[in-house]
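S.K.: Before anything else, here is the set of structures, which you'll find just below.
Read the figures in this text as sums done on the coordinates, not as results from a lab. Small disclaimer: the values here were computed from a predicted structure and weren't measured. Cβ atoms are built from the backbone, for glycine too; each structure is taken alone.
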Structure 1
Amino acid sequence: MTDVVHITRVGPIALVEIDNPPVNAAGAAVRQALWAAIPELDSDPDVQVIALYGAGRTFTAGADIREFGKPPIPPMLPDLCQRLEDCQTPLISVLHGTALGGGLEMAVATHARIGLPGLRVGLPEVALGIIPGAGGTQRAPRLVGLEAGLEMITSGRHVPAEEALQLGLIDRLDSTSATPRDAARTAAQAVLEGALVTRRTGDIDIPIPADVIARWSAEMARKYPLLPNRKAAVEAVAACAQPIRDGVREERRVFNVCLDSPERAGLVHAFFAERATSRIPEAGSPPRPVGSVGVIGGGTMGAGIATAFLLAGLPVSLSEQDAASAAAARDRIAGHLEGAVKRGKMTGETRDITLAKHLQVDTNLDVHAQADLVIEAAWEDLETKKSIFAALDGVAKPGAILATNTSYLDVDSIAAATTRPADVLGLHFFSPAHVMRLLEVVVGAQTAPDVTTTAFALAKTLRKVPVRARICDGFIGNRILNRTRMAADHLLLMGASPAQVDGALERWGFALGPFATLDLAGLDIGWAARKRRAPTRDPRERYLRLADRICEAGHFGRKTGRGYYRYDGGARQEDPEMLAWLQEERAEQGISPRALGDQDIVDYYLTAMICEAAALLGDGIALRAVDVDAVLLFGYGFPRQRGGPLLQADMLGPQTVLDRIEAYAKADDHFWQVPPLLAQLAASDGRFAKLPDSDTPRPIHPTGDA
């Protein structure tokens, strides 16, 4: 018996309980304990059945993420799984909660599997750029068949208990036992009585037709050209044609190839980024209770925000300027909820109750008088927002949090319109707000710590990724977006077309290139921001008027059928008139276009992104490099397998990035300037990932020390 594995004997039955909270991760201590326990029980003549199960809420959720990136500690999981399978005494497992990754690999190495209601199993390793590496590609297909095994492994999806039973991944579904321990005793007794047959998974032979493997390989290469591990998973499954030990050896070879890939590094970085952003300086302040939410404005953004809270089970009050706008807002929300019903996110009955009882739409701010949190989602105009907050100050109850959904504006100026700036912060949702996962939490100079922690707690309720930001024009995401948008314009001036820029970046991994994204979001938003900044625009800036000309013609992107592209019939097509305007712009600036390749475009665009990310990190706008990466990953379509701009900077090396900036600066030394933080890292061969957290600017001293 150890702290993480407990053994109890009940007559001829040995009950082996994994007890490693919170999710019974198969870390080194668990592996070592099982490695010692199984042969000891196997050699005991009084033990006729061994039953393995998990304490708490789950069997085992797989590998211990705290071991990621560290030297391996024996025994390795593949060896433990083989030891489980080689056990001479019948060894069964009882699965509840989740059995994912290494947890399922352990289970399929046992001689029979019992599932409990609510169980979900899966091999999700492909989402981390690798493949199952402890026999999963060899044993799962032997149980469920080649096609089902390939689908399960290459998709990484979680399989519910009923489907797992139908596939043969589990042998029984026990809906009568009260606990996993009870189920383990019942199943072990069934083995003793001959009512539950056991067998070694590795002894099962299945046909591996070459044409099936070839078809799946081709499909993975077509669907995931930038994720080679998906095709590698098919290669590993093909080794099921070999004896189990040979197959596992081949699986491990493929696994190690994937482990060393840049895609794996990017995906693992993204995995941890999603969790790292919640570490904030205010974490010790208990959040305020939020039982109801008010939303001011029911346009695209406001309706999406309201929907997000309704889907999370919170009642919402929404105010609009007039009855027609209020009715339109209700219709938008109803449409969003209908979409949730169609996607299986809620039932029709729940939708009807939500609309009838949990949503109140009015034309008066007084509707928010009892809300614990009120979010303003009005037009992006500072004076408009200040007037709303001044009025809201006299309506909202004491202690209510007042939030603005501004994308660019000064949250402190908005907070100053109230008598309670400590209750004010920015909550920058991304459209569509009920779908997009990023939430920028913009902390003002006087924002109370518990207001910030409340925002992070709400983000968890909404299943969003919150990132803390300080105030600057555009905060983290839009500040970088503005810079890369200018870089994209430079590429047009140099000689590329919007389609060439978008195509190069989409082939690199972006779901949409910058110009297609602008068309999708609506060009009028950026146009308003450019007009606002025009009086202070530096005369040295290389400014391309193309977007302004497009907007002046009334073309605002997809919603008007034209923008950088035409959208006849919905399909994206190059617009000859736009290209003619681009030619005129080049001629007016005396620029002769030149040919640019995909790598030229990617290098220029990515370097601009890294440059601005380094600058805002140095300014203390973001807490840490991983926060910047999270913003780009979860709000701006940065390719997940690339990890984020500052991971890319670390992979390239700061000196390489600095050299690029200096080379580009020869043509434009106004746009291209080396951020002091980048220069410091290049001088010390440092990395962004190693910088300490900061919620204040990092001054760069003459010595180069921060």
Structure 2
Amino acid sequence: MLVFCIRVCCCLLLLASVVSGQTLTRAVDLRSLPADRAMLGLPVEIVGTVSFLEIPGTIFIQDETGGTFFRTKAAAAVLKVGDQVKVKGVTVPGLYLTGIDAQTYERIGQGTAPAAMPATFEDLRQGRYHYQRVTVRGIGRQAAALEENRTLLNLALGSRVIEVRVDAPPFNLERLVDAELEITALAAGAINDRRQLVSPYLRVSDWSDIHVVSSAMPVDSLKPLSAARLLRFDPANEQGAGHRVRVAGRVIAAFADGQVFVRDEKAEIIPSSSPATGLPASTPLRPAAVAMRLAQPASLQPGQILDVAGFPNMDNFSASLSDAVILSATPEIVTEVMAVPVTFKELFSGALDADLVQLDAVLTELHRQGNGYELRLMFENRPLRAFLPEHEGSLTLEAGSLLRVTGICRVESSTDKGFRSQPDRAMLLLRGPNDLSVLQKPSWWTAQRLLAAVGVLGLLVLLGLLWITLLRRQVTKQGEALRERIAHEAMLEERQRIAREFHDTLEQELAGLSLRLDAATTRPLEDKARSLLDTSRHLVSRIQTEARNLVSDLRADPEAALDLSAALREIADRALDGLYSIHLEIEEPLPLLPAHTVHHLRMIAQEAVTNALKHAAAGQITLGLKCEEDHLTLTITDDGKGIDLAQTQGRAGHFGCMGIRERCLRIQAEVRWERITPHGTRVTVIHPLKSDS
């Protein structure tokens, strides 16, 4: 609680100093400064003692409040640990903690290294003393040279292992392994892009900061321990927890990454009133096996007798050895290693964890992974996973094959039930392709092939139905085409019959009437009567022309393409001089339209002209025609007295507007009437061109 209050007070003091613009003078002020504030480059002037040198450019210093660092481009070789320095500069965020971008620094004295704080692994993992000198005590696990002037030491702090990076050449490393060590070092660690401490480690300047508290026992003096007794309760443990032990046994599997499995030569009896294995109490068990990880990978073969020393630790379910070293190994294979035939219940009992087992299972799936192959098996109608590490060549197995599988049993996870832990997931680790043998190949009629055959049969049926459907559509289309052709021919024949009837009756009668009117004009008449006869002659001529046009339209193919502009010019040419005039406004080019479309548009224009003359007393009429994108626009504009728009809906005895609407409906066109200022009427017909395509 006191530490928390002190930190709160420091943060409040820091906030007050930042707000007031004061210079930061203590390491705790820098450690408490957020990264976004540090980016502002706040002024810093601090006095501290050098705790570690990172050549070139980074010097770690420490005062009575904590540790920090400063960066400089100047040579730092003049400084050494214990020197007192005065640094002036500005704040920089740093990777994890706020530091100083030094503008100037000077050495103001020489003394001893800053005091180190006792720390645990949790202190280091949480970054509590990051960039400060700390003291830790643990057991040396493994020491090796990294580079010419750098050494890596693994130190066990209880059940956790931390790296100690020594900036010095290797020196008598054997004395550090399994010895109790006290190390004074700089707390540091690997930082990710989110300013999070991924893994802590320690930095040591030289070997003088590593002290051997108690030396390791010589490995020759260690009493061999059976694999089954690893990490058991033993009040008479002379060496103490955390130190290495000695184990001997026969190699049953060895992998290139240094992972080795050894089976003890002696069987053990585990007294129990209710053994987890399901065996009767005090039943002699098979020899126990143990997994171990060698400090340096070695070439070993199954069957060799191996004597190793390593550090015991608990895997997922049973004890194993890590950082193990080989004390002795027989050069030849003493005897062949035999796998233990197992049932599913025995496999999941946990008694055979790390041992070599054999079983028969059906392969359901085979997956290629980056570091090997994963096999999915069905063992006694239950799923089981096996893994084969990377090897030369490829693995080809058919799903459904019955396989004899030999491999190392590994318990992957367990569940606590009361005071007892029981496996709930296990797998097999295969040593190589020879651990797989095919007992029975799958039947040719696999589920996949059966589904494929059903799929092919279904596809054939579908193709047959599709072919029948296409035939029916083709027959239907041909029948419709035949009916249309018959209907078209019948329509043409009927149109020609009507045309003949018009020509032989109405047109002949009109011709006779015209001759009589011509004969009447040769006689002496009054001016009024002569004018009436002339008008009648013109009217009869118009009727004759319309009759001829009607006969021509009836004889023409309704599907043939015609020119609408020519039809409008013909209407304009028939205007009675002196009575009215028709002006054309046609925008070229214009598309050719079917005959029936041209006929309806021409008749709409003719009806609109007739209405303008008959009802509006127009003297000037304009016929407009233009093509705009996907439609054709026909306009008939007159200068008459206008039209009552309500009358366009139709009235008794008048069918002109109704006929125009009906013709527009036949060709899918749109028509509208509108009065124009100051007087007159405009009829607009919009015909979509796509309907004629």
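S.K.: Out of 1, 2, choose the structure whose coordinates give relative contact order in percent (Cα under 8 Å, 6 or more apart) equal to 9 when calculated.
M.R.: Details: 1: 9; 2: 5.
It was calculated from structure 1.
S.K.: Can you tell which of 1, 2 yields 21.4 when mean count of other Cβ atoms within 10 Å over residues 242-249 is derived from it?
M.R.: Values: 1: 17.2; 2: 21.4.
Only one of 1, 2 returns 21.4 for mean count of other Cβ atoms within 10 Å over residues 242-249, namely 2.
S.K.: Hey, distance in nm of label points 7 Å out along Cα→Cβ at positions 266 and 298 derived from one of 1, 2 reads 2.2; which structure?
M.R.: Numbers: 1: 4.2; 2: 2.2.
It must be structure 2, since only it matches.
S.K.: Something else about it: Say we calculate distance in nm of label points 7 Å out along Cα→Cβ at positions 410 and 658 for every structure; which of 1, 2 gives the highest result? Display every interim value, and only then the final one.
M.R.: On the way: 1: 3.4; 2: 9.5.
Once distance in nm of label points 7 Å out along Cα→Cβ at positions 410 and 658 is tallied for 1, 2, the winner is 2.
S.K.: Using Kirkwood radius over Cα pairs in Å as the calculated read-out, with 37.5 as its value, let me know the right label among 1, 2.
M.R.: Details: 1: 28.3; 2: 37.5.
It was calculated from structure 2.
S.K.: Let me ask something additional. Suppose helix-only ellipticity at 222 nm (-39500 (n - 2.57) for each DSSP H run of 4 or more, over all residues; to 500) works out to -9000; of 1, 2, which structure was it derived from? Intermediate values should be presented prior to the final figure.
M.R.: Numbers: 1: -14000; 2: -9000.
Of the options listed, only 2 reproduces it.
S.K.: Here mean count of other Cβ atoms within 10 Å over residues 98-105 has been calculated and equals 20.1, so which of 1, 2 was it run on?
M.R.: Values: 1: 28.6; 2: 20.1.
The read-out was computed on structure 2.
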